[in-house]
Structure I
Amino acid sequence: MAKKTTNKESPAAPTRRGPHAARSAAMRRKLIEAAIVCLDKYGYGKTTLQKITDEAGVSRGAFLHHFPTRCDLITAVAEDAAVQQNEYVRSLLSKYKPGVELFDAITEATWQALLQPPAIALIEIMMGARSDPELDARFTTTLQKLQDAQREGVWEVAQQVGIKDKKAILIMVHLHRAAMRGLLIELKYTHDRDAAESGMELLKHYKVLLTKELGGAVK
């Protein structure tokens, strides 16, 4: 979204400030992507400034020019990763028709999104925020926006299949999200993909049972 806003500036802006702004945005992008790679590869605790600059191939000075503190960068990463996660889910769901097909596909699409580096980085940040008061204070809003969007998105589709109990759907979303995060954390530790996928199949089966119980249409 930020790129679109920049492009809508006055015609004179690209001439006077465009090249510098573009270079600055490119450097921020490089640092954010490097941090996502490091969070996925090393985890929150071992994602140091040095590892990020090495991954990005930039100097410490370049890092500090754009992000004065590690917390500044991690906060930016969280915001960016949340956007990427939502966009990934939307891209997977775009091929499904509204109604039963779409409602059924949401769970698998969310799981596939969680397997991507941005979502893994987001979970690492969430875990790290538990012991970092400054990060926790800044991360809470980002996480809440992501989860609110997820809840409302699922509820909107649930209504398309005839479900009227919003409270039950919001509880389902909370449970599924927690279960998938747990499966992902375990997967990162055990590397047992078969076990994780088996867990997901059972979760999807439970969703079908709940959908029937709530009077919704199923395949």
Structure II
Amino acid sequence: MLATSSPGSATKLLAKALPGQSIRTATIGRVGAVLCQTARDTTSLSDHLNEVIVDEFPAPAHSERGPWLGIGASVAVLEAPTSWNQAQRALRFASSTGFGRRAVAYERLSLLEVLADIPVERVREIDDVVRINQIASTAAGAAEVDTLEALCQYGTLRRTATELHLHHSTVAARIQHVERSMGWDLDDPIDRFLATFALMLRRVSLSTTELAGG
């Protein structure tokens, strides 16, 4: 089972990404439910779908964000409710802005899955999340935070610059400003982990709020 923020665009994208596969969709509340029969394991499926979404809706070049997806485990038909629950939880980790990962497999989350149990109100109170949101409260700051989220996904300044269609010096300047504001040194493994973790918490908060219509 897959959960998606945008059933219509997700259906079209899945038909293109998985030609010949059986796909059934329904809308449950504000979330699209997708039953997909494929031989792919969910990790490779999430990688493939993420690439397809990024190609179709590149950030920040495209005016539309495109769908974001959560993918539950591959199970027998009678266990579909379990996979659906997993897909909804994974969807909360997907990027609603397009600067992080667009398709997330529940099985890939591993121990990070427990973050979905933290109430959104509590996440918003975490100091690093508060400070990142303060940075992102201006247009320039939001661009810096988006760039940092992209860096945490792509790994290097040059790859991030390529994916965001920016000069690498622009990416470096944005990252350095966030580093100074947060007291991080992203060349340090611990600080890189803290930045990634804080952004993931923020992503869960933002995506959950949007899915709830907030």
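Just so you know, all these numbers are worked out from the coordinates, no wet-lab data involved. Here the structure is a predicted model, which is why all the values come from computation and not from measurement. Cβ atoms are built from the backbone, for glycine too; each structure is taken alone.
Can you rank I, II by distance in nm of label points 7 Å out along Cα→Cβ at positions 67 and 147 and just name the one with the largest value? Biggest value here belongs to II. Which of I, II yields 0.40 for FRET efficiency 1/(1 + (r/R0)^6) of positions 27 and 107 (r between Cβ atoms, R0 = 35 Å, to 0.05), as computed? Clearly, the read-out refers to I. Structures I, II were shown, and helix-only ellipticity at 222 nm (-39500 (n - 2.57) for each DSSP H run of 4 or more, over all residues; to 500) at -17000 was computed from II. Computing log10 I(q)/I(0) by the Debye sum over Cα atoms at q = 0.08, 0.13, 0.14 Å⁻¹ across structures I, II gives -0.35, -0.84, -0.93 for structure I. Name the one structure among I, II that P(r) over Cα pairs in 5 Å bins from 0, in percent, for residues 99-162 alone of 4, 16, 19, 21, 16, 12, 8, 4, 1 was derived from. Of the structures listed, the value fits I.
For structures I, II, calculate FRET efficiency 1/(1 + (r/R0)^6) of positions 35 and 195 (r between Cβ atoms, R0 = 41 Å, to 0.05) and state which one comes out highest. Going through I, II one by one, FRET efficiency 1/(1 + (r/R0)^6) of positions 35 and 195 (r between Cβ atoms, R0 = 41 Å, to 0.05) peaks for structure I. Source structure of the calculated read-out (distance in nm of label points 7 Å out along Cα→Cβ at positions 139 and 155, 3.5) within I, II: II.
From I, II, which structure was P(r) over Cα pairs in 5 Å bins from 0, in percent, for residues 83-122 alone = 5, 24, 31, 25, 14, 1 calculated on? Going label by label, the one that fits is II.
Match the computed value 1.42 of Cα Rg over 2.2 N^0.38 Å, for residues 131-178 alone to one of the structures I, II, and report its label. It must be structure I, since only it matches.
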